[in-house]
Structure I
Amino acid sequence: MSAVPGRALHYVFKIGDRAKNAFFFQTILGMKVYRHEEFKEGCDAECNGPYDNRWSKTMIGYGPESSNFVFELTYNYGVKSYELGNDFGGVTIHSKDILATAAKHSYPVVKQGNHNILASPDGYKFYVVETTSPNPVQQVALHVKDLAASRKYWHELLKMNVIEEDEKSVLLTYGAEQTSLRLTLLKEPLNRAKAYGRIAFEIPEAAQKSLFETVKATPSGGSILKPLIKLDTPGKATVSVIILADPNGHEICFVDKEGFTELSQPDEAAGGQLEKYIRKDPFQEKK
């Protein structure tokens, strides 16, 4: 199979308190809500995890999804927290504003060497580098138990380009201007627990079908969690997705570019919609 014309889209976090997360991502990290969607039952592709209940999806970031890597915050009504494993390494963000904002709001920042680390309300780590960049979300890091096998899967099978590597990690991307993926060797046993996430990429529909056939025919140590299926969003476009798992169980979504381009149009009312549903949520702690 030739190179995959992919683009990194977002990383999925399961969250337990929408109000606290709205404050962290919008006020502390300085992101904007671009989409908010409510669902009455579980997702066929388990976008909200293995839960068949009412849930919501909030897309938040530093720019529209058409050209920026964002974060998908999935909230399952009634689930207040998730067991955090050691599979997720963290997000690196370039910003000259976050640390000052955190200090202003007395939000805790942990200093480790040259790293400034902020933890989200659910414990996800964000590494802040005080500099500016046209692409603030520089990289997402995942922990792996076998670096060689992981490199082979992501580079040889999924056709991501290797930017740099050493005996401890490998950095990959589908494009020089995109958010990159760092796979870091974990010395202890890998535990994905209950808070495990998912990284998503878009590729043209024709390439999506080709990728699916290639993955299906190639022994890789990974697995196909969901074959090509259609996902509906109320009042919006239908998309085609493949959900894979790499040799470490990290979930990967490949969505068709054509459907996603239509689905991901920014909604100026999204931030207000999120606030409305937070206020209406019977499970949300009231102040």
Structure II
Amino acid sequence: MRKSEARKLIGEAVKAWEAEEWQRSADLYERVLARFPDEEPSAVWWYDAALAHKFLRNWDKALDLGREAAARSPRGEGDPAYWNLGIAATILRDWTTARDAWDGFGIELPEGEGEIAGRFGAACVRLDTDGEREVVWIERLCPARGRVVNVPVTGGRRYGEIVVHDGEPKGERVYDGTTFPVFDELALFEPSPLPTLEVTVAAGEASDLEALLALFTEHGFGAEPASAVRMLCACCSEGTHQQGREVLAGAQAVALAAPEPEARGLLERWAEEKAIGRSWSGLERVG
């Protein structure tokens, strides 16, 4: 392959990229890279080819090409080649590569080997299940993984599951004066064993409902009142929104994440703690 032919193929790869023809773009880049792996612009070509496979969710290829892109990128300067490599390595559970990628990006990790289980703060993730989308809160375990700490209303999703998310924020949520990014989900990394239940709760005062939510949280379970769920269109979801949990008195549905026997026991305990103003009914499994 001559350089003139390579330039033509790169031009076609760019056009395919702009048309979001990810497979064609990646194939064209790889044809050129097989002959010219280390030209001055090759780091960009490796990066774009790896990113195209990330969009295709072809994680093996994203990992292989991402290694090449990272090898030609500066370490410790926040280069996105390392971030995308870290995502692919995380999804494939290649922890040695993931740790090196995050270090190359410039992120300090907890010491150790193997799976990363750190405290990287709170964020939000937009779950995506068969076209159904829902923004939930997560506790970040590493730069690209987080544990869901809401009880999702989307069918098939659960409190406590671990998801892999993208690195580019698509929206913000503001809670108590602090702004948190919203990331898009890339993959369900680990499912949760906790089923989703629904119960109708009558609370005489808002503090009664607060007590119920706190009781489930104390036992490592989840509880989400219907009043806390806000419906947003796709466009609005990617904007900036004030976030808070509205806890109201009266009767409403509450989603629970707990085994049914434990949930029933906690509900009974909660109701018995106050003779008037607390009751529940209709506990059933919904997911």
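Out of I, II, which one gives -4500 for helix-only ellipticity at 222 nm (-39500 (n - 2.57) for each DSSP H run of 4 or more, over all residues; to 500) as computed from the coordinates?
Source structure: I.
For the read-out FRET efficiency 1/(1 + (r/R0)^6) of positions 93 and 149 (r between Cβ atoms, R0 = 35 Å, to 0.05), a value of 0.75 was computed from one structure; give its label from I, II.
I
Using FRET efficiency 1/(1 + (r/R0)^6) of positions 61 and 269 (r between Cβ atoms, R0 = 25 Å, to 0.05), single out the structure from I, II with the greatest value.
I
Rank structures I, II by Rg/Rh (Cα atoms, Kirkwood Rh) and report only the one at the top, that is, the highest.
Result for Rg/Rh (Cα atoms, Kirkwood Rh) over I, II: largest is II.
With relative contact order in percent (Cα under 8 Å, 6 or more apart) computed per structure, which member of I, II shows the largest figure?
Comparing I, II by relative contact order in percent (Cα under 8 Å, 6 or more apart), the maximum is at I.
Name the one structure among I, II that Rg and Dmax of the Cα atoms in Å, for residues 205-260 alone of 11.9, 39 was derived from.
I
No lab work stands behind these numbers, since they all come straight from the coordinates. Just so we're clear, the structure is a prediction, and the values are computed from it rather than from any experiment. Cβ atoms are built from the backbone, for glycine too; each structure is taken alone.
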